[in-house]
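What follows are several structures.
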Structure P
Amino acid sequence: MQRIVLEIPDSKFNFFLELLKNLGIKKVKKLSPRHMEYVDGLNNALDEVEEHLGGDKYLQDAKDFIEEL
C-alpha cells in the first residue's frame, strides 16, 4: 500500500472526498495543522538537499557545525 499527501482547495474538498468514496478508498485522514507544519518543514528540507546535490546551494556539514559551537 502507498500513501500520498495532497493539498486540496477548501472549495473542492467535499467533492474530492466524494470522489474517493466512489473509487472505494476507505481510509482518508485529514492532517492537523501541527502535522501540516511538520510535512511542510520536511518538504523544505528535502528541497534544500536537492538544491545542494544539484550544486545550487551549499549546506554546512555536521563537523563544521560542531566546530562552530
Structure Q
Amino acid sequence: MRHDDPLLRILVCPLDKGPLVLDAPGSALYNPRLRRRYPVLDGVPQLLPGSGEPVTDEEIAALSTPPGAH
C-alpha cells in the first residue's frame, strides 16, 4: 500500500470508525487514538477488530518521527 492510495481516504478503524495513518514502509495502518496497528498483507489491509495489535510507546515515537530526523 502507498501513501497516495485513494483507498486511504475511506478506510477507517473497525473499532472507533476513525481515520487511519499508513506507516512509513506501508506495511501497517495505525490508529493513534486507540494506539493500535492493523497489518497490510500483500497490499490488503487486515481491518478485522481481532487483527489489530497494541503499539508500544517506542513504536509510537518512531511513527511520529519523520524519516531521516533521527
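What follows is calculated from the coordinates using simple rules that are stated; it is not laboratory data. All values reported here derive from a predicted model rather than from experimental measurement. Cβ atoms are built from the backbone, for glycine too; each structure is taken alone.
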* Of the structures P, Q, report the one carrying the highest value of volume of the Cα convex hull per residue in Å³. => P
* Origin of the derived value -19000 (helix-only ellipticity at 222 nm (-39500 (n - 2.57) for each DSSP H run of 4 or more, over all residues; to 500); candidates P, Q) -> P
* **mean count of other Cβ atoms within 10 Å over residues 34-41 from the coordinates reads 17.2; which among P, Q** => Q
